[in-house]
Structure formats: structure tokens, C-alpha cells
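> Some structures are shown below for you to check.
Rule-based calculations on the coordinates, nothing more; no lab input. Note that the structure is predicted; figures quoted are calculated from it, not measured. Cβ atoms are built from the backbone, for glycine too; each structure is taken alone.
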Structure 1
Amino acid sequence: MLKDNHLLKNLNIATKLNILLTVIAVITVFLSGGVLSLILAHNAERVVTDKALVLMETMSAVRNYTSTKVNPELAARLETDNQFLPQTVPAFSAREVFEYFREQGGYKDFFYKEATLNPTNLRDKADKFEAEIVEKFRNNKNLDQTSGFRSFSSGDIFYIARPLEVSKESCLRCHSTPDVAPKSLLTTYGKDNGFNWKLHEIVGAQMILVPATAIFESAKRLQVSVTGILMACLALAIILINFFLRFSVTTPLKKMAQLAQRISTGDLSQEFSHPYNDEMGMLAASLNRMKVSLDIAMEMLSSDTE
């Protein structure tokens, strides 16, 4: 400790100031980097959420159109056709529309699924992760939406899920019991899946999955860029402060110290000139007045001696 204090005493003003500025710069970069990371992460999640919500609302519109416009037109054929018409099912229409959407450039990693615990079409069967979300909706009737991240080998996927509830009696035509289901449905899918649903029961979750890795990597790159710019600005500020310090403080102080040393040895022939009326100028003027006073005192002392 004593050694550190001794070392600190031997440092000049410029070195002490540079140490202080460096510490301030490091703390500033660290704190601002942390705050910036939180802000960018929140902003990236909001961007992903907004994108997912747009797709969710679009798929909900497709479901509603199928339920109100397509289904009534094809419902009678469910009893007469040999094969079931999946186009009458809102979930099927939404899934197929989304598959066409995925074919567009840049959207192949987006996914839509109506994850159902007991679906008619087994491609809608909820996996373990999705089943937990459905159970969450079942256990909390007031929960109308949930979101988060799901990890895959390709990276993190952001998801938004909404409960799928049997809200209309017409849904039970195909999902109550096999004996009242359309014959074409039984012919196509059999009697084992998609039955015993109840009115107002939550049977699944409507889910949109949006790749988040690229967006968060972009946020990280932005963070690195901003942090780099901040570090460059702080470095420039330190350089400018050093230049100002050398020009306005340390150089004048060194000259005044040299002048004071000459005066102490009896050399009263020089003065220190400082062109600015700042604190250094006041100190220079005081030093010059002291030199004059000392010069007068020396002359008076010399006269008395004679």
C-alpha cells in the first residue's frame, strides 16, 4: 500500500489524469455496453414479436374465412363424397396457406402449426413442448397469449401461441363422437383420432414460429459497432483533453517552475508571459509580482548594506 502511495506521488498531473480518464472510459463503455445490450435485445424481441403477430392475425383471418365462407359451401359434400374435403377445416386452410407463404424467399424457416392434443390429422399432433403450452392455457383460462423461445439445432426460434377453443357447435359435427361424424371423415381419417371434444374446451394452441437468430445477431453486430464508435470517441476525447492539458496547464506550469527555480537562485532577469486571463494567467501574474517584489527587496537590502 505504501509502495502504491509512493508511486502515485511520483506521477505527474498528465499521467494521473490519463489514469482517471481511462478508468472513466472503461466504466462508461462497460455500463453503456450493458444498457445497450438490454435495449437492443428488447428491440430485437419486439421486432420478432411484431412480425409473428402479423402472421398470426393473417392466419386467423384465413381460419375465419374458411369457417364462414368455404365450409358452408362444401359442408353438404362431406356426407356424399368418398373422401373428406379438408378444405372445409379452418386449421387445414391456414396450414396450407402458410406453406405457400413459406415458399417465398426468406421465409422457409418460418412455421405455423395448430398443435392439438387429439387431432384428426396427425400432422397437427402436439409434441411434448407444444403439449405443455396447451396445458398452460387449460390451467389458466385468462391467458390469451404466450410467447418465448424454443431451441433447435439450427438456432433459437421465437414463438407466439394462442389457445384453440371449441367455440362453435358446428365444430362438434366432426369432433364429438364417431357415430355422428361425416362418413367421408371416417373414411379418410378413421375413428381413432380427433373425437370426444367438448364445447368451450381448449384442445390445442395456434402457434407461429419465427427464426430469431439472424435478428439477434444483427442486434449484436449493432452493439459491437456502437461500442466501437463509443470507444473511438472516448479515445479521441482523451487525446484532445491531453492536448488541452499540455497546452494550457502542464507546459505553463513547467515554465513557471523553471522560472521559480531561477528566482530562488537569484536570477531575477526573466519574466513569465501568459497570454490568457485564466487561472494560469493569474498564477503567472502573481509569480511576476513576487519576482518584482523580491527584486525591490533585494535592492533595498543592498542599499542598507552600503
Structure 2
Amino acid sequence: MNLIGKRKIWYAISLIAIVPGVISLMLFGLKLGIDFNSGQMTVVRGNVVAATLRPAAAAIGLRDVQIVPNGTGQTQIRFTDPSPQAQHEANHQKLKTALTAQGLQELSFDSVGPTVSRDIARNALISLLIASLAIVLYVAFAFRNVPAPASSWSFGFMAIAALLHDALFVLGIFSLLGHFFQVEIDALFVTAILTVIGFSVHDTIVVFDRIRENLRREKGSFEVIVNHSILETLARSINTSLTVILTLLALLLFGGQSIRYFVLALLIGVASGTYSSIFNASPLLVTWYDYRQKQLAKNNN
């Protein structure tokens, strides 16, 4: 089975999968939750009557009221309170009284100030950048003794390419979900992205390690050795990923509303990571090798 020979097909599938999400990210971005946008959120049991609640909230001075039923008998009410910080708790109690008057029970209440939300956004970006840089350096170091014609840096950068593929796919899906279904991301989403990155690199390194071993003991073209290495690790990669996916499916179905989108992000990322480690990362090594050989041939001529 010549997987490397069909690498242009795998690249096309990846582009088809991530381009709609990337376009959505450019046009709509991500729908940020309360962790990234300053504001307040209360979760109540029961169905909220918007026509009654919105005037009550406006009378208290609350703005940007969003009512989001979650389909399990609970409703999220998000809003911003422009009053001074010292007045927020008093306004919260007024809102709670209005909710009780409608026969609703408050289950939880969260409030995030603008300084906290900016810190969370900045730290999330820094975490992603540091993780990506550390992965490149680690992979380049771990594969420093890889036999010719491969280079350690090419392994590192191809691992990052697969990583970016998985991160963009998850981000794009959630951008579309945010635009069409009002799905918001929170701090747990950042945890999910970092976990997906770790899983993607782990799966990719398994294949890369087999390529390194086969380069030392096998003869033949670089493309043939890479293809053979992928086939040798294919069953292992798929079986490992399936056990994770089945566990995540159980959590998605029975884990509750509070972690549903966190688990969904992990599920999408693990599936994408399995695909990219087999059909993107290693084929990209061959594509880069072919490009370098053509450049060397031109320079020699």
C-alpha cells in the first residue's frame, strides 16, 4: 500500500477540512466566553422567559443579556454590569430576586473582571507559543543523530506542521460552532488545545522514530523507507487513538454539560491528530526531501 505516493490526495483532504474553519476564523473569530470577556454568568434551573427577564435585568442596569438554554433543564444567563465593582454583588442579589420571582433556582454564579480576562487571554497565547517552540527544539534534539538524507530540523518542523493542522482544525470547528450555534470557548478550551498538541506530537514522534530506525537498517529510496515505516506503525496508531476516542465519546454522551465542549474539542483534536501523524507529517518529510534534492540539482547545474 503506497500511502506516500498518494500524499497529494491526503494534503487535499486536509485543506478541504481546515479551509472552511480558517475562513470562519478570519471572518467571525471565536465566540469568547466569560473567561476571556469580562462579565457575569449565572446558571439557573428552569426555562427563562426572555420577555420577562430582559426588562427586569435592564431595570437593574445590566446590559448585553444573553439567555442560552442548554437542553437539560438549565439555562445560562450572561450579562455585563457597567456599574462600579462594589455594586456588582448588590446587583447580583437583585437579579437573583427577580429570578426567584419567576420560579427559577440559581445554581451557580461567576464574575470575571476585565483585568482577569486579559490575563487569561495573554497567558493562553503565551502557553501555546512556548509549547510550540519547545516541541520544535525537543524533536530536533531527539532526532539529532538521524541518518542521512533526513535532518533533525526537518523532523521538528514537520511535527509543528502536523500540530498546526490539528490546532487549526479544532479552532476552525469551534469558530463555526460559535457563529452558527453560539458555542463559546473558555479556559478549558485552552487546556483542550494544549492536550491536542501534546497528543498530536506524541503520535507523530512514534512514526518518526520508526523512520529513523529504518533509515539505519534498510536500503532503498527515502520515500520507500518512509512509506514502510508508516505501514509498520499504522495499526498501533489507529488502535491507540480508538481507545482514546471511545473514552471521549462516553464522556461526551454521559459526562455532563459543564465539560461537553471541552470533551468535544479533545475528540476532534485526537481524530485530527491521528490523521495528521499518518497522512501529513511523514509525507511532508518526503515532500521536503524532494524539494531539497531538486534545489541541490539546480545548484549543481
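> When relative contact order in percent (Cα under 8 Å, 6 or more apart) is calculated, the result is 19; to which of the structures 1, 2 does this value belong?
Numbers: 1: 19; 2: 23.
It was calculated from structure 1.
> OK, next. Can you rank 1, 2 by FRET efficiency 1/(1 + (r/R0)^6) of positions 169 and 241 (r between Cβ atoms, R0 = 30 Å, to 0.05) and just name the one with the largest value?
2
> Now for a separate question. Consider the structures 1, 2: one of them gives 6, 23, 26, 19, 12, 8, 5, 1, 0 for P(r) over Cα pairs in 10 Å bins from 0, in percent as calculated from the coordinates. Say which.
2
> I have 23.2, 75 for Rg and Dmax of the Cα atoms in Å, for residues 73-184 alone, calculated from one of the structures 1, 2. Which structure is it?
Computed on structure 2.
> Where does the value 5.4 come from, among 1, 2, when distance in nm of label points 7 Å out along Cα→Cβ at positions 41 and 177 is the thing being computed?
1
> Could you tell me which structure in 1, 2 was used to calculate distance in nm of label points 7 Å out along Cα→Cβ at positions 209 and 233 as 0.8?
Label of the source structure: 2.
> Related question: If helix-only ellipticity at 222 nm (-39500 (n - 2.57) for each DSSP H run of 4 or more, over all residues; to 500) computes to -24000, which of 1, 2 did it come from?
2
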